[in-house]
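These are the structures, in C-alpha cells.
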Structure I
Amino acid sequence: MRSILVLLLLLPALVRAQALTQADLDRAAQLRDAAKESGQAFSIVESLVTEVGHRMAGTPNDAKGVAWAVAKMKSLGFDRVYTQPVSFPVWDRGFESAAIVAPTPQSLNVTALGGSIGTPEGGLRAPVVAFADVAELEKAPAGSLRGKIAYVGNRMQRARDGSGYGPAVAARVGGAVFAARAGAVALLIRSIGTDAQARTPHTGTMRYDNMLTRIPAAAIGNIDADALEAALALGATTVELNLGSRVRNGSYTSANVIGEVVGNEFPDQIVVIGGHLDSWDLGQGALDNGAGVAITMAAGALIAAMPERPKRTVRVIAFANEEQGIWGGKAYAASQKEHLAKHVIGAESDFGAGRIYRLSTRVRAEALPVIAQMHSVLAPLGIELGPNDATGGADLSTLRDAGMPLLALNQDGTHYFDYHHTSADTLDKIQPSDLDFNVGVYAAMAYLAAQAGLVF
C-alpha cells in the first residue's frame with residue numbers, strides 16, 4: 001500500500017520527466033516551418049515518376065525504382081541507407097478489352113483487377129446479370145449465374161477521410177468469390193472511384209477462394225458503367241470480355257529501401273515513417289504512392305540536416321509491393337521479430353498529396369499528455385487532434401498488430417479516389433505547396449517522437 005502511495009506522489013514528477021522540453025517543441029516548430037515552400041518533396045516525386053515511371057511489382061521498373069530510392073536517400077544525407085529483400089509472385093496485366101455486343105454494340109473501357117486470371121483464348125461472350133452491391137451478389141443462389149457475367153454497380157461515395165472506400169471496395173476484393181460460387185463465368189464491377197464523369201477504370205487487388213473455380217475479374221469506368229446499366233434497363237445485354245492477365249511461375253525478389261537518421265542517445269530505438277514505393281502500371285503512381293515516399297524522404301532529410309541528431313533513430317522505409325499483398329510491410333515486420341519492442345512508434349503516408357488536417361493516434365493513455373504537446377506544434381496550422389483509435393497504413397499493419405503504437409497524420413482525400421489506381425494518377429494532380437505542408441508535419445512529429453522520454 002505504501003509503495004502505491006509513493007508512486008502516486010511521484011507520478012507528476014515522472015510525467016514531467018517524460019514530457020517534451022520547450023527546446024524540443026521549438027526545434028520541431030523550426031522543422032515545420034523549414035519545409036514551407038522548399039519544394040523538395042515535389043522535386044523527389046517528380047524525379048521518381050519521370051526517371052522511373054510506374055513501379056508495378058515484378059516489372060523492370062520495380063528494380064529501377066529500388067535503385068532510384070537507394071541513390072535518392074544517399075543524396076539526401078541519411079546516415080545509413082540499405083535494402084532488405086522481399087520476394088513475391090508476379091502478376092502480369094497483359095491485354096484487356098471489353099464491349100457490349102447486344103443489343104447495341106458499344107466499347108467499354110476496362111482494366112483487369114490485380115491478380116485476376118485471363119479469359120479463355122479469344123475471350124468470352126455472355127449475358128450480364130446486374131447486382132446493386134456485393135451483398136446482393138453474395139446472396140445469389142449456387143448455379144444461378146451459370147454461363148453469365150455478374151456485374152456489381154455500387155458507387156463509391158466521396159469523403160474527406162476516404163470512408164466511402166471500405167463499403168465500395170468489397171466488390172473488388174471479394175466479388176469474384178461470390179460470383180464464382182453462383183456459377184458466373186466472369187465478374188465486372190463499376191470501378192472503385194469517385195469521379196462520376198470518368199471513363200478511366202480503377203484497378204486494384206482482388207482475391208480468390210482456392211476451393212472455387214477462378215474467374216476473370218475486371219472494372220469499367222463510371223461512364224461505361226452508366227452505359228452498361230442503361231442497356232440492362234432496356235433488357236437482355238451481352239458483353240464480350242478479353243483479358244490476357246496471368247500469374248507467372250516462380251517468384252520475383254524486390255526490396256524495401258531503408259534510410260536512417262541514427263539517434264545520438266538511443267540508436268536502437270526506432271521511429272518509423274514511410275510509404276510504399278510500388279504502384280500500379282496504369283499511370284505514373286504519383287499520388288499512390290510517389291507522394292508518400294517523397295513526403296517521408298523529405299521529412300527524414302530535414303531531420304538529417306539538423307545540427308544535432310535526435311535521441312532516437314528515425315527510420316524512413318520505402319516499402320516493396322504493398323499493392324498486391326503488403327509484401328514489403330510483412331517482410332519488414334518478420335525481419336524485426338526480435339526487435340519489435342524497439343519500434344517506439346510509426347506513421348505512414350499513403351493517401352495521396354492532400355494536406356494533413358488531423359493528428360490521430362494509437363498509444364497508451366499515459367502517453368496522451370505528450371501527444372497533446374506534440375499537437376501544440378501542429379495547432380497553428382489548423383490541424384485538429386483526433387481520436388486515439390488510429391489503424392495506420394497497410395504497410396505498418398503487421399507492426400501495429402504486434403503492438404507498435406501509431407501516429408496517423410490524416411490527409412484530405414476528397415479527390416484522391418478520383419485518380420487512385422487509374423491512368424490519371426499523374427504528377428499534375430499534385431500541388432507542391434501541399435507536399436511542403438505535409439513534409440513539415442511529418443518532420444516535426446517524427447522528431448518529437450524521437451525526443452520523447454516515454455514508451456508510447
Structure II
Amino acid sequence: MKEGSFASLFLCQIDDSVCCIVLTFAPKSNATMKKLNVLILGGGGREHAIAWKLNQSEWMGGLFVAPGNGGTGFIATNLDIRETDFPAVKSAVIENAIDLIIVGPEAPLVKGVREFIESDVETENVRIVGPGRRGAQLEGSKAFSKEFMVKHGIPTAKYGQFTAKEIDKAKAFLHTMKPPYVLKADGLAGGKGVLILEDIVSAKAGLDEMLGGKFGAAGEVVVIEEFLDGIELSSFVLTDGKSHINLPSAKDYKRIGEGDTGLNTGGMGSISPVPFADDEFLQRVDERIVKPTIEGLKKDGIDYNGFLFIGLMNVGGDPFVIEYNVRMGDPETESIMPRIESDFLEVLWKCGGGELEGSTISISTQAVASLMMVSGGYPESYEKGKEIFGLTSITEALIFHAGTKMIYPSIETSGGRVLTVTSYGDSIKAALDTSYREANKISFDKMYYRKDLGFDLKS
C-alpha cells in the first residue's frame with residue numbers, strides 16, 4: 001500500500017450471504033477539482049475493478065454502473081440499462097447529473113456512443129473516456145486495423161483478408177503460409193473469433209465455417225495471419241490523442257483448458273507485471289508501437305480519446321502487434337487496477353477533457369494475479385442461477401464480480417465468467433498461491449477454473 005494511504009474493510013451481510021469489500025484511500029491532494037458524478041458502462045469484472053479503483057478517489061461524488069452486477073451494487077448504484085441502449089444511457093446521464101462516462105466494453109464504442117452523447121445539446125459537455133466510431137474500428141474491424149498497421153509501419157504479422165466470395169482465393173493463400181494457421185473473424189465476436197489450426201485440412205475447414213456464418217456478421221470477412229512464434233502479453237495505454245500514459249502490462253490466459261488447450265474464452269485469468277516484459281522491451285513497445293499508433297491516428301484525422309489495449313507478441317525480444325482493442329481488457333483490468341496507486345479518477349477526468357499532458361501515475365511494485373471462476377460448460381452452453389457460497393470466508397483476496405446477480409438473500413451466477421479472485425504478492429507465484437488458496441473457499445454448482453495459471457512463466 002502506498003505510504004500515507006489507509007484501508008477500510010466492509011462486510012455487507014444479507015442473511016447468509018456476505019460481500020467483502022476492501023477500499024484503499026489515497027491521501028488528499030492539493031488539486032482543485034469538484035466532486036464528480038461518474039457513469040461506468042458495462043457489467044463485467046472489468047467494470048467492477050474500475051469502479052473499485054475510482055471509489056477510492058477523493059473526487060468521487062456519485063458512482064453509477066449500467067447495468068452493473070452483484071458486486072458493483074455494493075459500491076455503486078446499478079442502473080438497469082443495457083450499455084448499447086443509447087437513449088436510456090442519455091436519460092441516465094441527465095437524471096444523475098453525470099460529469100464523466102467511462103465506457104467498459106467495445107460494443108457501445110463501435111456503435112457510436114460517443115457521437116450520440118456529444119451530438120445532444122443536453123449532454124455535449126459530458127466528458128467521455130472512449131473513442132468515437134472511427135477510432136473504435138481499430139477493434140471493430142480486424143481488416144481495418146491490419147491496414148492501419150501496414151500504412152503506419154507498425155510491426156505485425158503478414159496477412160490477407162477475404163470474403164465468402166473469395167473462398168478459393170483464401171484457400172490458395174493458406175498454401176502460401178506455414179502452419180499453424182491463424183484465422184480471425186473481422187468483426188466483434190466476444191473474444192472468441194480467433195482460430196489457431198495446426199494443419200491445412202483443419203484450416204480449410206475452419207475457413208469454411210467462419211465464412212459460412214459461424215460468427216454471423218462478424219465473420220463476413222476473415223483475416224488469415226502468419227503465426228508469430230513467441231509469448232503473448234497485453235499492453236495498455238491511456239491517451240487523449242495528444243499525450244499518453246502507459247499503464248501496467250499484463251498477461252491473460254485465453255484458452256479454457258490447462259496448458260492453453262481447448263476453446264478460446266473471454267479470458268481465464270491474468271497476471272501483472274509480466275516477467276518477460278522488462279523495461280527495455282516496454283521501451284521498444286512505446287517507441288515502435290504506441291507512439292506510431294497515436295501519431296497514425298492523428299495523421300488519419302481520427303480524434304482518439306480513451307484506452308488503447310495492444311495485444312502483443314514478444315518474438316525474441318521484439319514486439320509485434322497481434323490486435324488492437326479500444327478498451328481495457330478483461331480479466332487484465334482486474335490485475336492492473338490494484339497496481340495503480342494514483343488517483344485514477346483524476347487522471348481519467350483529465351483524459352476525457354484532452355488535458356492529459358504532464359500527468360503521470362504511480363505503479364505498485366507488487367505482483368497481482370487474478371483467476372477467473374466460470375460456469376460449467378463455458379464458453380459454450382452453461383446454466384445460470386446457481387447460488388454462490390463461501391464469499392464470507394475470503395480474507396486475503398479481492399473479489400471482482402462478473403456474471404453475478406443479487407437475488408435476495410443470495411448472490412447467484414448470471415453469466416459464463418462469474419468471479420475473479422485477485423491477490424497481491426511479492427512475486428507472481430506468491431500472488432497466484434494466494435488466489436488459489438482463496439478460490440478453494442468459494443463454490444457454486446459446476447464451478448470451474450484453471451489451476452495452471454503462470455505455467456509458461458520462468459518467474
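We did not get these values from a lab; they are worked out from the coordinates using the rules stated. Here the structure is a predicted model, which is why all the values come from computation and not from measurement. Cβ atoms are built from the backbone, for glycine too; each structure is taken alone.
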> From which structure (I, II) was helix-only ellipticity at 222 nm (-39500 (n - 2.57) for each DSSP H run of 4 or more, over all residues; to 500) calculated, if the value obtained is -10500?
Replying inline: I
> Just checking, which of I, II has the largest value of Rg/Rh (Cα atoms, Kirkwood Rh)?
Replying inline: I
> Where is relative contact order in percent (Cα under 8 Å, 6 or more apart) largest, in which of I, II?
Replying inline: I
> Given structures I, II, which gives the highest value for distance in nm of label points 7 Å out along Cα→Cβ at positions 193 and 361?
Replying inline: I
> Which structure, out of I, II, was distance in nm of label points 7 Å out along Cα→Cβ at positions 41 and 217 calculated from, if the result is 3.2?
Replying inline: I
>> Ranked on FRET efficiency 1/(1 + (r/R0)^6) of positions 353 and 377 (r between Cβ atoms, R0 = 30 Å, to 0.05), which label among I, II comes first with the largest value?
In response: I
